[in-house]
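Some structures are shown below for you to check.
FYI, it's all coordinate maths here, none of it is from the lab. All of these numbers come straight from a predicted model, not from anything done at the bench. Cβ atoms are built from the backbone, for glycine too; each structure is taken alone.
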Structure 1
Amino acid sequence: MPPTKLTKLKTLSIDDGAKRGPLTMAQVRFHPTERVLFAACADRRVAVWNLDAKETTVKNLTAVPGALACAHAAGWVRCLDVSPNGKWLATGGSDRRLKLWALDGGKPADKPARDIEAHAGWVEAVAFSPDGALVVTGGADTAVKVWNATDLTLVKALTGHTGFVRDAVWLPDGSAFVTGAEDGKVLVWNAKTLAVARAITFGGANEQFGQNPALSGVHRVHVSRDGKLLAAAGGKALAVFDAATGAPLAEDKSDAQVCFAPHADVLAAGSNSVRVVAFDAPKFVPAKADKSGKLGSPGPLAGKELAQIKLGDFSLGMRFSADGKLLGLGRADGKVEVWEVA
C-alpha cells in the first residue's frame, strides 16, 4: 500500500551551552541500519542524534537533544553522506577538506580515518556509490571529483560545470551519478567511463558565490527508487525529468530542496514550505514541441498531496530514512523535524 499520511514524530535540537545564533541544518542523513540521524549545519561540526533518546525540555521546547561531532577546522560542514553499509560518514566543509569518519553503532570516531584537501574552495556535495566503493564530490571550484572510498585517493577530476557544484547523487543501480550546479545544468555521468552521458538544462544560472539557494541554478538533485525519474530543485522551481532521455516530465513551484522516497512513489520538495506528494508516475509525459520544434512546458506534479509542512525562512535539508518510514527536515532555527510516513 502506498503511504497516505505524514505525522510529526519528534523535534531534534542542539544545546551545548555555546552563545551563538541558530545552527541552520542544511543537510540531513539517516543511518541505514541504526536509529541515528546526522545533519550538516552552520557549525564546523556535524549534529548527531540518537532517535531513541529521551526527550527533554529546554527553554520551553520539548525535543531530543543531540551532540556535535566530526570537527572541521573552521566554517561550516557543507555536506555529508553515510556509506550504504553504515560503517563510514563522509563530510565536506568550507575549509576545503573531505573527511572520512568510522562509525560504530552510528557513533562517529573522535578522529577522521582520512582527511584531505579535496577542492580549491568549499566542498559542497558528497555522495557514496551504492556499492560503497566510490565517493563523488563537488565544489565551489566547479570541479566534480571521484575518489576511492577506502583511502580517498583520487580516481579522476572531472570538468563539465561552469558554476558552483551544489549537489551529487547516484542512480540506485550504480550505473551513473548526477550533479547539479549554479550554472543551471544537471549532468548525468557514466560511472564506468566517467564521461558526461547527458546534460540537462534546468533553468537560469547566476554568477554569485553559492550562499542563497533561492538564487541558485540547481540547488539539489535526486533520483527515484527505480532510477527512471530525475528531479532538480532551485531557482524557485522544481522539475522532474526522464533520467534516460533528459526529457522534462513535470514541474512545480516548490524550490531549493527535493528528495524521493526509497520504497514508494513519494516526493518531498520545498524549503520554507515543504510539499510531500504521492506522485502518479504514469501521468508524467514529455512536454510536446510546437511547429518550430520548441518544447512547451511540462505538466504539473500529478498526484495526491500527503502534507504541506511550514518550516520557516531559509530552512534546508531533507531526506527519507532507508526504510522510507521517516522523513527528516532541517530548519533554519537549528532544529530538525522528524515525520513518520504511513
Structure 2
Amino acid sequence: MRGNKLVVGYIGNGKSTNRYHMPFILQRPDTFVVKTIYNPRIHHDVWKAVEGVNYTTNIDDILKDEEIDLVCVCTMHPLHYSYTKQVLEAGKNCLCEKPFTQTSEEAKELFALAKEKGLFLSAYQNRRYDSDFLTVQKVIESGVLGDILELEMHFDYYRPETPESVKEFSPYMSYLYGHGCHTLDQVISYFGKPDSIHYDVRQLLGPGRMNDYFDLDLYYGITKVSVKSSYFRVKERPSFVVYGKKGMFVKQTKDRQEAHLKEFYMPTNKDFGKDLPEHYGVLTYYDDQGLFHEEKVISVQGDYARVYDGIYECIVNGKEQVIKPEETILQLEMLETGVKLCKG
C-alpha cells in the first residue's frame, strides 16, 4: 500500500479496463492508486493512456511487483481462470470480470485457492449498482406494493446481425453467459438462492446456432422473478416491472451509466449516469385506505465505483465481502444448466 491506498494493476487494456473500471476507480483517489496495466500489445488508438500509469507487455511487472496489492483481470472470459490463478499464486488479491470463469468447478477451485492463501477474490458484479435495480429495491422496501408476487427484468436488443453472424454453437459465447451474468447476479444478490428454477433457453435460428434468447423463472415462495433477454426485440421491454398485492412499479429505461460511457461521457461530469424526469419509473398502487395513487419515483443514483468501495472495506478494514463466492458459484451453476438445454 501507499499510505492508506491500495495499489492496483490491470491485466488487459481493452474495453473492460478502460470503460468499466478505470473511469470509476479514478473517482476514488483517496483509497486506490493504479500503478500498472499489462497487455500483450500496447496501443492507444481507442483508449488513451492514463497519466501516471505504467503500461507494459511483461506480466511479471504486475505479478512480481511487491507494491501491487490488487490485480484486476479484464480479459476475454476464456482467459479468466488462467490469469486469476496466476494472480493468486503470486500472492495477490484479485478482482475478475464476468463471466467469472467458464465453469462452476473452475470457480470453486479459485475460491478455495484464495481462501488457502488468505487472499481476496471476487467477481466484478458492477450491475448491482445500476440505477434501475437500486430504484426497484427502494420501491419494494417502501412496502407500498405489499407482498411481492412477480418481478420481470428484461435486457433486450434488436441486433439480429449478431446471432446471424455466428454459424456454430459455443456454450461460453452464448447470450445467456454473456448477459445472464449481469441480471442473474442482481437476482441472487437481492433474493438469494431460489427454491426452484424453470429454464427456457433457445436458439431462435435453429439447432447448432448461437443461443440468442433466454427466459428464466426463479421461484421464491409466492414470488416469481423472471429474467428475460432477446436479440430480436425491435422495441425493448421495460427494464423492470414489479407486481405486488397492492400495486405495481414499471421502470422503462435502463441505468444510464453504460450509455454515457459509450459516448465517452465520463464520471467526472456531475450529471454522469443520472436519470432525468422522463426516465423515472411509474408507481401505481392502492394505499391502506383504498385510495388510488400513480406517481413517478425519483431514481436512485447508480455508481459502479461502489464495487471498489466494498473491496477496500474488505481488504483494508476487514469488513465482510460484498460479492460473495457462493453467489458467484450459484450463478455459474445456473448458467451451465441453462446452456446445456441448447442443441449444439
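Things to note:
- When distance in nm of label points 7 Å out along Cα→Cβ at positions 274 and 330 is computed for each of 1, 2, the largest belongs to: 2
- When FRET efficiency 1/(1 + (r/R0)^6) of positions 146 and 266 (r between Cβ atoms, R0 = 35 Å, to 0.05) is computed across structures 1, 2, the figure 0.70 traces back to 1.
- Label whose coordinates, when distance in nm of label points 7 Å out along Cα→Cβ at positions 10 and 314 is calculated, return 2.0 (choices 1, 2): 2
- If log10 I(q)/I(0) by the Debye sum over Cα atoms at q = 0.06, 0.16 Å⁻¹ is computed and equals -0.19, -1.47, the structure in 1, 2: 1
- Test item: FRET efficiency 1/(1 + (r/R0)^6) of positions 138 and 170 (r between Cβ atoms, R0 = 25 Å, to 0.05) calculated as 1.00, pick one of 1, 2: 1
- Structure (1, 2) behind the derived value -8500 of helix-only ellipticity at 222 nm (-39500 (n - 2.57) for each DSSP H run of 4 or more, over all residues; to 500): 2
- Which of 1, 2 leads on mean count of other Cβ atoms within 10 Å over residues 74-81, largest value: 1
- Computed 15 for relative contact order in percent (Cα under 8 Å, 6 or more apart) - originating structure among 1, 2: 1
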